[in-house]
1. Out of 1, 2, which one gives -9500 for helix-only ellipticity at 222 nm (-39500 (n - 2.57) for each DSSP H run of 4 or more, over all residues; to 500) as computed from the coordinates?
2. If mean projected area of the Cα convex hull in nm² comes out at 15.0 when worked out from the coordinates, which of 1, 2 was used?
3. For FRET efficiency 1/(1 + (r/R0)^6) of positions 43 and 171 (r between Cβ atoms, R0 = 25 Å, to 0.05), the calculated result is 0.15, so let me know which of 1, 2 that is.
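Nothing in this text is a laboratory measurement; each read-out follows from the coordinates by a stated rule. Fair warning: this is a prediction, and the values are worked out from it, not measured in the lab. Cβ atoms are built from the backbone, for glycine too; each structure is taken alone.
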Structure 1
């Protein structure tokens, strides 16, 4: 049976379902080392989620006052030495637990704190050098290209064609789809694995997202906002 290229699953268990993928992105605390070993034995490459510019934890000296309105996490000073140590430590811990690699999230600082772009690049490089993951997957991070492409192994274009909204799920308007298409064409010039992560609540919307991903050379995964499908 042909395995699908990637799965983003933020639940627990379902090892047999996850074994049907080449790579799976998981929450680092949701799986025990024995479960990670089982997936590795099935030739599944497990990637641990890691946020690089937002913190869901208790108050800390690296946090900014502002918070992400969608998820509630605090934005951080990316170059704060304690934040750097925190992120690198979490990366090392995930690899030590048995994860093959890491999925780097919250990389779009060019939209919030553009002055942090060079600091974020430095942090990504530190994660690569010190944690030594076998595979490093970045979520967007377009503001750090082309330098980012020299550090990571793959890029995910989240919400490439379809997104979640406050009420439901929907395709992007035509002008946004065109803008995303232009970015995708630029990504194709890079020697990286390329994926799309879209959100849909109907088969029609999911089919649209998958067709469009194939059109632009992206390996597709479609889920719900909670990433509860495997």
Structure 2
């Protein structure tokens, strides 16, 4: 199998389409997910990653908080109800969080006396492409859910899936055995890049050999990697061309 590698490209731009922006000299963070949560916090390098000190306020149906920050580069995530860490799907940029997921990242600069948020865009991590990927084992169903099927030949009493989409929680998303040794996970995902593994019997972390691509997991192994994207208005899963 040939190995193809896609190099990380970092692009800085003065134009930002993210939900992090400057207003009245303060950096404003807005988050339009988890709208039914009781509270959402902002955590990042600016507050030593404290998960429950910067509470956001729901304004016009969107979580919002403003901070006074000095020029510099900052990383951040949102923390739903103080325990569920969630990356910003509309961050100015992303950086590896060291756990297989991503932190939002931005650089704040003083441009002629005005604070500006720079957009930092990471295209893709270094990937090993799977030339034997079977699209019948990973697809988007008619209702828009991402379906991932996993064949396991050993003894499995139960299987879960964990990844950057659920903060690598090994107990959160249960898979269902649809045939002898064939397990299925059904995920509701936004467009984006995701890493994952299956967890067998609560302790054995197993890479999906049918993943569209593989990426270094930081522990000497690999995570499965896939992208969710739209093509001609239709939600797709795999690798965007």
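1. 1
2. Numbers: 1: 12.5; 2: 15.0.
Structure of origin is 2.
3. Details: 1: 0.15; 2: 0.65.
Only one of 1, 2 returns 0.15 for FRET efficiency 1/(1 + (r/R0)^6) of positions 43 and 171 (r between Cβ atoms, R0 = 25 Å, to 0.05), namely 1.
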